[in-house]
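Novice: Several structures are given next for inspection.
All of the numbers you see were taken from the coordinates with simple rules; none came from a lab. Fair warning: this is a prediction, and the values are worked out from it, not measured in the lab. Cβ atoms are built from the backbone, for glycine too; each structure is taken alone.
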Structure P
Amino acid sequence: MDFKGLADRLGLEKEEFIELAELFVETGSSDLRQLQSAVEQGDVQEVVKKSHSIKGASGNLGFTEIFGVAKDVEANAREDNLDGAVGAVVVIKEKIDQLAQAINEKA
């Protein structure tokens, strides 16, 4: 992962960006657990809320793959549609896990 490029885009030092990425992994993982629970319970409003949170944080940091998946989940949930949400949760988890691994390799 190009932490330097992502940091430069935000006007940050690489180390500062990695700290933000670590915080995203922490909070994103918590939001993801809550998103998964909401999907399992069919709680559309909570799905909207948690997917919006993940979308915003990932978008701000330039994690475009996570952003795109969360954006789709949010848009579908706003239409009262949770089709594909279970698979999307799996994809987001994989991406967050990959990000955590990349951070650990850089640390």
Structure Q
Amino acid sequence: MFSQPFAIPAALLFLAAIPLALGLIPRNRFYGFRIRKALADDRVWYSINRLAGIMLMLASVVYAVVARAWPYSRLTGGNFEIFLIHLAGFWLPLLIALVLAGIYVRRL
């Protein structure tokens, strides 16, 4: 599994998202979904970071499913299409997670 192009970044994101999803990270300027509204209010901070943490974990799981369904091998030629599937499987869920978290925080 870790031979896949984005497996290590996806695993690191998953691990970094766990404390956010569990609400263990207090307000700070270095780690978490940091926007002015969240930094000003604990309720908003914990709410948005729990959601963002869960969504980042889901994005990592989506990539794991993509990597399992379309394995990439550096040893064989003609894998550019598979690499693009991996690239989309890594970045699109992350982008969707961040957009949805941004929409959620505006509604708070």
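Novice: Looking at structures P, Q, which one was mean count of other Cβ atoms within 10 Å over residues 26-33 calculated from, given that it came out as 13.2?
Specialist: Label of the source structure: Q.
Novice: Here's another thing I want to ask about it. For the read-out distance in nm of label points 7 Å out along Cα→Cβ at positions 50 and 74, a value of 4.1 was computed from one structure; give its label from P, Q.
Specialist: Checking each candidate, the match is Q.
Novice: If mean count of other Cβ atoms within 10 Å over residues 34-41 comes out at 13.5 when worked out from the coordinates, which of P, Q was used?
Specialist: Comparing all candidates, it corresponds to Q.
Novice: I have 29 for percent of Cα pairs over 25 Å apart, calculated from one of the structures P, Q. Which structure is it?
Specialist: Q
Novice: Quick check on the output: 28 is relative contact order in percent (Cα under 8 Å, 6 or more apart), derived from one of P, Q. Which one produced it?
Specialist: Clearly, the read-out refers to P.
Novice: Out of P, Q, which structure matches -29000 when helix-only ellipticity at 222 nm (-39500 (n - 2.57) for each DSSP H run of 4 or more, over all residues; to 500) is calculated?
Specialist: P
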